[in-house]
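In what follows, structures are represented as structure tokens.
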Structure P
Amino acid sequence: MTTEYCSFEDLLVDLDPQIQNICTQLRNIIKSLHPNFVEIVWKKQSIASYGVGPKKMSEHYVYLAPLKNHVNLGFYHGTSLSDQSGLLEGTGKRLRHIKILQEVETRDKNIRALISESIREIKSSLKQKK
């Protein structure tokens, strides 16, 4: 079984312009916080995933999942984040996400703080394993 990858642009091509803008803004935030990110876009799963290496669950920290009316900004290790603003949703063992309905929500400083914390945590976690 092969995994089908695509580009970030390919992921966005058939989406509503508002959803495209949200994804682009979030990707720009990730890039500003971690310029050397590894991006893998899975066409079948319809997600763009970001990390310090290619391994989704052990080296990635966030993903963008564009849907029809919103974008899920997902955190692979969301349960370990200090979400003082109460933005994170979900009941899974580790994963949490934020539903972003409008581009203006991407400017929330708490989103930037959660992404930044998730980057620090994954880097720290991988250092400890070495």
Structure Q
Amino acid sequence: MKPALIDTDVLSMFFRNIPRVTQQFERYLSEYSQINFSILTFYEIVSGLKHRDARKQLDEFRSFSNDNRIVPISRGSCNISTDIYADLRSRGQPIGDIDILIAGSAITNNLVLVTHNTRHFERIEILTIEDWNIL
């Protein structure tokens, strides 16, 4: 199993206790000490929980965040993301900016992106992706 960056959708599945996903998390954590996820995933989850006023879940997620690695956006990852953006736009296959920035972070940090949103991310040729909900 390669080091991975967990996308928002898969992290949400983990917190909803989807069996295939939780099994993959257990398998991953038997090899690595922490889960990696983007600061943008942190933003997406926290903003969604605050919007729903889900205080208990917010506390649980913050505790989880403290025990794992939040991958920042860097100048290097932004440069890669701008290349991805330009490539996808020139091919007429744009995806959302947050997805592009998450992909750039995965590539910069040599991480496999674990996502269930393969339809968007498979357009990025230099990105390695896995879907832990189907393995």
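None of the figures in this text is laboratory data; all of them are computed from the coordinates on show. This one's a predicted model, so the numbers in the text were calculated from it and none came from an experiment. Cβ atoms are built from the backbone, for glycine too; each structure is taken alone.
Which structure, out of P, Q, was Cα extents along the principal axes in Å, for residues 7-78 alone derived from, given a value of 34, 33, 19? Answer for the origin of the read-out: Q. One of P, Q was used to calculate relative contact order in percent (Cα under 8 Å, 6 or more apart), giving 22; which? This figure was derived from P. When helix-only ellipticity at 222 nm (-39500 (n - 2.57) for each DSSP H run of 4 or more, over all residues; to 500) is computed across structures P, Q, the figure -18000 traces back to Q. Tell me which structure, out of P, Q, gives 1.3 once distance in nm of label points 7 Å out along Cα→Cβ at positions 15 and 103 is calculated. Among P, Q, the structure yielding 1.3 for distance in nm of label points 7 Å out along Cα→Cβ at positions 15 and 103 is P.
Structures P, Q were shown, and mean count of other Cβ atoms within 10 Å over residues 23-30 at 14.4 was computed from Q. With mean count of other Cβ atoms within 10 Å over residues 39-46 coming out at 17.8, pick the structure among P, Q it was computed from. Answer for the origin of the read-out: Q.
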